[in-house]
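Before anything else, here is the set of structures, which you'll find just below.
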Structure I
Amino acid sequence: MQFNAIDSDRVNLLIELALAEDLGEAGDTTSKAVIPENTRAAAVLRAKEDLVCAGLPVAEAVFKRVSPEVKWTALVKEGDFCTAGTMLVEISGCARDLLTAERTALNFLQRLCGIATTAGKYAAALKGSAAKILDTRKTTPGWRNLEKYAVARGGATNHRIGLYDRIMIKDNHRELAGLEGDKGIIRSVERARKTYPELEVEVEADTLAEVAEAIEAGADYILLDNMTDETMREAVRLNAGRCKLEASGGITIERLKAVGELGVDFISAGALTHSVKASDISMEIKKS
């Protein structure tokens, strides 16, 4: 599944929580104290560095939650590459409302643009390869829909959403199920298909012997976990196109090109979401 849309219900809940922790019971005390109530203002959101844009609808929803009267005009589209200095949005309304919404809106927008920008860099590093770069479940709790959406806007591909939409059999599952060792993978796949026949099955393999057993079991996907390039090359040869292969573990952007040339179908990297740098975006405001 590719996250091409934002889940509005989840986003609205996140916005409520974010505004509640910022405003408390008293609200924006500084703006109330310093700025006359009827002051009007106009503002722009500006990229301070090159970025891929993602999250404008979320930032807009923050401003509109603070005041439905805020006027919002997006100047770029989701997924656009924007150079430093680009004006992303024009906003106008009550000055107090704009300042109240500013930080919460930017917190959402800067992180999502950071993820989209990182995803774009990883996707570009694989240009010319048949392999696709995947995200993982290493997401901020509660933000998975948003962060996977940003990955997709950046040009990378979404992996499974959660624990419910694909079977992923790891060594810990086999160990706790009493299926570790000889034929453990085959029996695990058999159990999975019997219990959830509608779901695809992926098997984590640490060795070539486990790859061979996953192939015999008829897994849909095999995750090649923390393997060297040489071992993965042999896994590709052994597989001979029967299962989809995913390289994972120790994946850096510098390593992507070499891994993509091994013949795997997918390369997953938690770095797309778990350790990105938020993009630098500012709000510039003046009286109108």
Structure II
Amino acid sequence: MTINLRGQLRDVSRPMVMGILNVTPDSFYANSRMENEEAICRRVGDILLEGGDIIDVGAYSSRPGAADVSEDEEMRRLAKALDIIRRHHPEALVSIDTFRASVARRCVEEFNADIINDISGGQLDEEMFQTVAALRVPYILMHMLGTPQTMQQAPHYEHLLAEVAQYFAFRLQRLHEEGVADVILDPGFGFGKTLEHNYDLLRHLGDLVGLFPDNAFLVGVSRKSMIYQLLDISPEEALNGTTVLHTIALQAGARILRVHDVKAAVETIRIWQAVQTKM
């Protein structure tokens, strides 16, 4: 399984680590918030030094109930971070966490962003699929029920796995018709899902991966509420639980881990790989 990044086919048989860089004042995990140049430089350097493959830059908090952010403000935050990244680490692979097609276009055209990570799967901007096709960059298609403002207001499914699979199948067809070649699938843990939904989805992740053998799966569970609510702890105490879920996700076929703690994720992958192959 490969992903085309900058014209190079990247083999994802070795799982990749995507380090989170939040340039927001209100992300759910306070330690991930980086707003000034010194903090951004330090975070980017740490992601790369600890073995991260991709830097995922987000300027719009998608935590449940988060306040809306204007397009201009989102782009202002992203431009500041991307300018710093490109000056200090021009070769770094960068993903942009946005659901706005115009923001995606500017980040790719002005700052050479490499991947678009859309939490809405094209639901919040009807121009996103066409835009990504024109930009010719990989696209992360995430499953979300509702919007960041409404997604946790009593989410309901008749058949969770079937509905998520149908969501992916319908949007993959549309993306392929537009000419998007590289689509990464993200089940969207925590996005329009109860605690029970999240664990049901993780339990059947391998089945979902098996339905889409041509697409790499990304899993984003780092320090999320499915860990700290279950264990009655805080996000700051949820690293151990995160590592457990990462191991389960790798066993199920996940090929990209989106994380706050890069070193821990890289070590998890190394140990998991050692189990898979004769040393």
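Read the figures in this text as sums done on the coordinates, not as results from a lab. This is a predicted model, so every value here is computed, not measured. Cβ atoms are built from the backbone, for glycine too; each structure is taken alone.
From I, II, which structure was FRET efficiency 1/(1 + (r/R0)^6) of positions 127 and 167 (r between Cβ atoms, R0 = 35 Å, to 0.05) = 0.65 calculated on?
Going label by label, the one that fits is I.
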| task | Rank structures I, II by relative contact order in percent (Cα under 8 Å, 6 or more apart) and report only the one at the top, that is, the highest. | result | I
| query | Suppose you compute FRET efficiency 1/(1 + (r/R0)^6) of positions 47 and 215 (r between Cβ atoms, R0 = 30 Å, to 0.05) for every structure in I, II: which one lands on 0.75? | reply | II
| So FRET efficiency 1/(1 + (r/R0)^6) of positions 71 and 231 (r between Cβ atoms, R0 = 30 Å, to 0.05), computed for just one structure, reads 0.20; which one of I, II is that? | II
| said: Between I, II, which one scores greatest on distance in nm of label points 7 Å out along Cα→Cβ at positions 111 and 199? | reply: II
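For FRET efficiency 1/(1 + (r/R0)^6) of positions 15 and 255 (r between Cβ atoms, R0 = 25 Å, to 0.05), find whichever of I, II sits highest and give me its label.
Sorting by FRET efficiency 1/(1 + (r/R0)^6) of positions 15 and 255 (r between Cβ atoms, R0 = 25 Å, to 0.05) in descending order puts II first.
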| field | Structure (I, II) behind the derived value 0.75 of FRET efficiency 1/(1 + (r/R0)^6) of positions 7 and 223 (r between Cβ atoms, R0 = 41 Å, to 0.05) | value | II
| request: Match the computed value 45, 21, 13 of semi-axes √(5λ) of the Cα gyration tensor in Å to one of the structures I, II, and report its label. | output: I
